[in-house]
Structure 1
């Protein structure tokens with residue numbers, strides 16, 4: 001049993017869908033579960049739909065039209081005019097419209113009702129194309145497999161229920177339908193009472209790991225638009241190095257700090273059952289790529305660079321000059337937890353506590369309101385956060401020239417700097 005994950009930037013066109021078929025053709029005789037996420041920037045487009053509907057901006061229909069047009073172009077390229085895929089897309093887009101008409105939920109639950117349509121559309125298109133190519137597949141909706149709590153937008157997997165569902169569905173289907181691929185969505189789950197949830201941004205990698213754990217898979221392969229694991233994101237850094245192999249331990253550190261290698265939760269299920277994870281090139285599948293595994297022998301001390309943009313720096317000071325003690329921290333962390341806000345960097349002094357977080361946009365007023373009575377709050381928007389793992393021999397000048405540093409923190413192996421470009 002192998003688990004493949006496709007989607008995102010590498011799968012953004014009709015030609016990319018065809019390439020998925022070319023790759024899968026080579027594994028026709030193997031037991032294979034394919035996890036597919038939204039195509040291209042669909043998730044971003046659907047987030048715009050959510051914001052427009054939530055704020056009643058009057059732009060909902062235009063944002064929905066962008067989503068429909070993007071996928072319609074792909075379908076027109078793949079299928080003849082009378083193919084059922086056209087009607088399937090129209091039906092799904094009508095469902096998106098219907099979902100936006102009821103905002104009587106918290107923002108996060110409303111988000112989870114709308115944004116997963118990116119995965120629902122992409123898997124419908126892929127399944128239809130594989131059928132056209134004679135690659136027999138059975139589409140099993142992820143919400144029937146992945147059971148979660150109701151922590152919307154960052155739901156926690158309910159492992160006993162999920163393991164039971166995956167075993168009962170996937171193993172039974174494969175036993176009854178040999179030489180078929182199983183196709184499902186990444187990123188999506190559902191509560192035990194059937195409400196749709198998501199596993200966090202980029203959560204499709206985590207879906208693949210959950211399936212691998214529950215099915216005792218031989219390996220997981222994530223097909224990406226790079227030739228393997230690099231020590232920096234080629235989008236932001238000119239010179240990067242391919243890393244052929246890396247340990248689970250080092251990968252977890254990098255994912256925690258925001259490296260776009262994998263969703264941060266991906267590694268633990270694989271580590272628990274010693275399942276290797278391969279990162280391979282979607283465009284050049286003949287290349288070996290990189291492997292993430294238990295052995296730490298391949299770990300090196302070359303620097304890894306992680307850049308997070310659109311950061312918000314928040315500083316909380318006590319109004320009565322009392323210390324930032326455990327009681328005050330409990331208040332702060334309680335609100336962060338309630339709002340599902342993850343801290344990327346934190347630092348405290350006697351009477352102040354500072355955090356760097358992904359800009360929460362609509363949640364900033366909630367934070368200010370919830371904590372404003374207890375703390376004096378200052379904040380800076382539009383920051384970048386640079387994290388360097390194994391920074392000891394790095395010349396920082398080229399990376400920080402012309403930047404105003406607001407916060408810097410060092411540990412034995414990691415340097416983090418929050419700054420504003422001037």
Structure 2
């Protein structure tokens with residue numbers, strides 16, 4: 001059984017959530033899974049059922065975020081037999097920390113957690129858990145769909161391979177994937193893929209089925225194909241159909257398909273499935289508690305731009321490794337030069353402005369990560385509906401936030417998110 005969740009975004013859900021932005025959002029407690037009772041009886045009643053007919057809708061989406069494996073084909077990311085790396089707990093009363101919200105009213109970290117429809121938050125300070133909270137039936141062992149946080153894993157693996165001399169960022173994409181010669185990537189450099197400055201016609205208009213996001217979703221199998229469908233039936237064949245629009249390198253354009261191409265390059269040069277490389281190079285070395293998994297298409301292609309599912313604690317381990325400069329659990333995972341190039345150097349803030357994201361002022365994008373360029377040197381991975389890994393080096397803080405917000409796009413929530421990051425940075429240092 002396949003979900004209606006597309007990779008770049010939940011198409012029908014986004015159509016609905018565009019309307020929600022101008023309306024009053026449902027109270028979080030009224031759309032909690034405990035309240036809704038979705039899929040809770042054996043068998044579920046018609047009112048409780050989540051299946052192909054409603055999995056894209058809200059609030060059913062809240063259940064889907066924690067149960068992707070019951071709806072989609074996936075490839076496992078094994079943690080292996082490595083001993084679990086310990087995360088010490090040193091709890092602080094951070095939940096009661098008060099700060100001004102984006103409307104000038106007083107709020108608290110606990111209120112922010114609830115009002116942002118969060119399912120899990122883990123905050124590390126100097127490597128110790130100082131705040132951890134789960135709601136909406138989430139548990140420490142529950143994997144959660146991460147959407148575009150997936151891109152940041154793909155980007156760092158590619159950057160490490162470049163550091164190791166296995167990928168030349170200045171080479172044309174076709175040096176590694178000649179199958180893309182007739183597409184937008186035919187004259188595009190790998191670096192332009194890594195930083196999403198390549199020009200490709202890929203429109204994400206969720207009310208227009210003639211735009212490319214629909215073709216992608218049909219090809220990946222994440223939307224049912226319409227009657228008489230004659231298009232592509234897997235991700236890589238779909239990528240070959242996309243054409244150039246504009247000039248490569250002129251500005252940042254956020255497109256999920258760049259991550260799919262980058263993942264194709266990673267698999268081509270390593271001769272390994274993306275999920276197996278994740279297991280060998282990250283999951284096993286970090287001593288994760290749980291396996292992760294990634295959604296795959298009809299021929300097993302992993303959705304390297306939005307298909308990863310993992311637990312909050314394991315993501316915290318990943319974030320702490322980055323904060324420590326690439327070392328964790330007694331092993332070096334990424335070269336420090338790779339992390340410095342990504343997070344210290346960052347991307348070009350001027351090129352970033354072309355992406356049309358004024359809610360991320362001063363940001364840049366490099367190796368599929370978002371750099372804030374603030375005084376704390378913060379950077380983050382981000383996915384729709386509220387998925388975040390935020391690292392603040394100056395505050396020695398890592399925050400993992402997993403959510404199922406009714407509104408998909410970050411533009412609706414990001415002003416408040418920035419205030420929450422600043423509040424947490426103050427709270428952990430008290």
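Listing for the model above:
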| quantity | calculated |
| --- | --- |
| Among 1, 2, which structure scores highest (criterion: FRET efficiency 1/(1 + (r/R0)^6) of positions 226 and 266 (r between Cβ atoms, R0 = 30 Å, to 0.05)) | 1 |
| Which entry (1, 2) yields the derived value 16.5 for mean count of other Cβ atoms within 10 Å over residues 378-385 | 1 |
| When relative contact order in percent (Cα under 8 Å, 6 or more apart) is computed for each of 1, 2, the largest belongs to | 2 |
| Winner on FRET efficiency 1/(1 + (r/R0)^6) of positions 122 and 330 (r between Cβ atoms, R0 = 25 Å, to 0.05) once structures 1, 2 are ranked, highest first | 2 |
| Structure with the greatest value (metric Kirkwood radius over Cα pairs in Å, set 1, 2) | 1 |
| Of the structures 1, 2, the one that -10500 was derived from, the read-out being helix-only ellipticity at 222 nm (-39500 (n - 2.57) for each DSSP H run of 4 or more, over all residues; to 500) | 1 |
| Which entry (1, 2) yields the derived value 0.05 for FRET efficiency 1/(1 + (r/R0)^6) of positions 242 and 370 (r between Cβ atoms, R0 = 25 Å, to 0.05) | 1 |
| Comparison of 1, 2 by distance in nm of label points 7 Å out along Cα→Cβ at positions 50 and 402 - largest value held by | 1 |
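Throughout, read-outs are computed from the coordinates displayed, never taken from laboratory work. Just so it is clear, the structure is predicted and the values come from calculations on it, not from any experiment. Cβ atoms are built from the backbone, for glycine too; each structure is taken alone.
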